[in-house]
Structure I
Amino acid sequence: MDKKNWPSLVPRSSLLAGIGLSVIFFFIIDLVLGSVRIPFSEVINILLGYGSENKAWESIILKIRLPKAITAILAGAALSVGGLQMQTLFKNPLAGPSVLGITSGASLGVAAVMLTSGNAATLYAIKEMGISGSWLIVGASILGSATVLMVILGISYKVKDNVVLLIVGLMLGNITISIVSIWQYFSNPDLIRDYIIWTFGSLGGVTNNQVIVLAIVVFIGLVMAFLVSKPLNSLLLGENYARSMGMNVNFTRIFIIAGTSILAGAVTGFCGPIGFVGIAVPHLARAILNTSDHKFLIPCTCLAGAVVLLICDIIAQMPESNITLPINAITALIGSPVVIWVILRSKNLRNSF
């Protein structure tokens, strides 16, 4: 039996179930490990509502680690599914959820708040409420991404060519990056430092109240992705084929862009820009399932993205240490070699676009 063909020999439903169990496993591990190791039994008791005699452990789990782990699951799923949609829409294996400049727009919105002259309200929001935990920063990020989204949607009504739309999106991203760079050049060094810290990405700055909002927005974006699973399959065969099947290609394209923008904009707003996941995880899902059928790819990508970001979060918090590494550094450093190995061993990726 050829081990390389094992994905085609295992039922896809079983593979999805296995990845789902992996999400639960790494979710628990993420709660157990950290600067303070909490026994597994205590973590389970706290999650089940029985509490713990050690109130410090209970506070750490419920107020710090649980929101962070849930955020990792939501962000991993959102960015991965967004990347899958963009890769299929543009038939580009290097496309990600930020390819249309949505993430850059969010960064511009945050820069507009954090790199200003430093008025009292801004400084209070950043210093007292936390860079990632401030609703002011979240609101600015979402507003920036929504602005770019409106521009992209307006252009998509007139531009029917996906390649042209992709190029326009990349150019819009470059424009926003240039504006932020100029802004940084003339800004106070302390404000620049705070902004750079935000760009590292963080899963730990999302509060319990913000997790609820993030979950609702990500759920909406994922539902939109599942609704277009069949149209995405049609787009793989070309726009002419999709039109012959009665699909409104322009409406579908706008729907996909809007859904991806919701996912990417929400995650960037609450967690900062997180790279690698949206580009790499869809390729992992294709390699695992050995298929291009989005009916299976979307749930697999969703679950695999959650697993990948949970693992990265476990590594980033450096168990038994008070040091927490930037999540962006871990996603690229740890994940890239694994993805390269999977892609080189897989035979189906070249036929997926």
Structure II
Amino acid sequence: MFKRDVTILLLLVVISLSFGCLDRTREKEGDWDGCVIGMYPENGNETLPSADEQEINDFEKIIGHKIGSVVWFPTWDDEFPTKSCEMLYKRGIIPHLTWELFWPSKDPNNTRQTGPNGYEGFNDVLAGKYDEYIDRFARDAKAFDQRVLIRFLHEFNGNWYVWSGNKNGNVEGGPEKVVAVWKYVVDRFKKIGADNVKWLWVPHGPSTDLSTEAWNDVSNYWPGDAYVDWIGLDGYNFYPQDPWGGARPLRDFDNCFRDLYDSCAVLGKQPMMIAEFGTGEFQSGNFNKAAWVRDAFTKIKTEYPRLKIFTWFNINKELDWRVNSSPEALSTFRTAMQDPYFIGSPYKQ
């Protein structure tokens, strides 16, 4: 009898450990060696909601490496993308949802003006108008039952989004309003028990469209350790001007991220990632994209140890950010990805 009981106990332990290994939501965030390769597909907002894998396959083929994270941009018109997340999970890829707080059905270009009380979308959320929607999204995310990153209110320290501190009072309580909305939504997810959702808090790096006044310091937007699972950074090298005619300085990787990385690193011990970045393909003195790419990935490996995911914005949009905007850029990117430091799926199999 004793031997049988011991055998049963050992069997239960093995089964428990096996399920523990399969439950990817229990793995510590960022607990892997190296930095995960992530990307935004050029047509991601159209292809990923239908669980189309073609752009992922194409990207992996051109860079000669598997990827481990994919971002796209659902809005508050959308339901939780279960089908897409399941498709990515089967490939070992972490879904990264940039959940944009606006409604394209009402405001297709996300340009609605804010009034004296800031963004009405914020006010409506805090007043409980969207509780049913938030809770449904959270329940569906919980049912997915695997890790999913949600980047909410991203680039809140810029002046271009209606959910920014700049458009919600700026020096008169703008950051506090952003934090209040962040906490309100996260609390509703926590109440439902959607612990597989990992909250990604992401300011933007230096920009001519970003106030450097003290009220807009990133620390003023920090909601606290209990509300953040990942710290992210966004930044781009625009040059010599943006598509709207504004002059833009030439920025190397450190100029995009060094100060922001250091400022965010002291806020919490969470793992960090680059949630969006890239450089355009252009001519300027001795600048070339291949050299920029080489420097970026050398720096990520050697000088930014807390970065555990990077997300390349692989689209020809404001500028041609794609890794294959030129043969030289692509060759350099492919070479960088051959370093074992850059990995595909981070999941423990």
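FYI, it's all coordinate maths here, none of it is from the lab. Since the model is a prediction, treat every value here as computed from it, not as a measurement.
31 is what came out when relative contact order in percent (Cα under 8 Å, 6 or more apart) was calculated for one structure; which of I, II is it? Structure of origin is I. Among candidates I, II, the computation of helix-only ellipticity at 222 nm (-39500 (n - 2.57) for each DSSP H run of 4 or more, over all residues; to 500) that gave -24000 used structure I.
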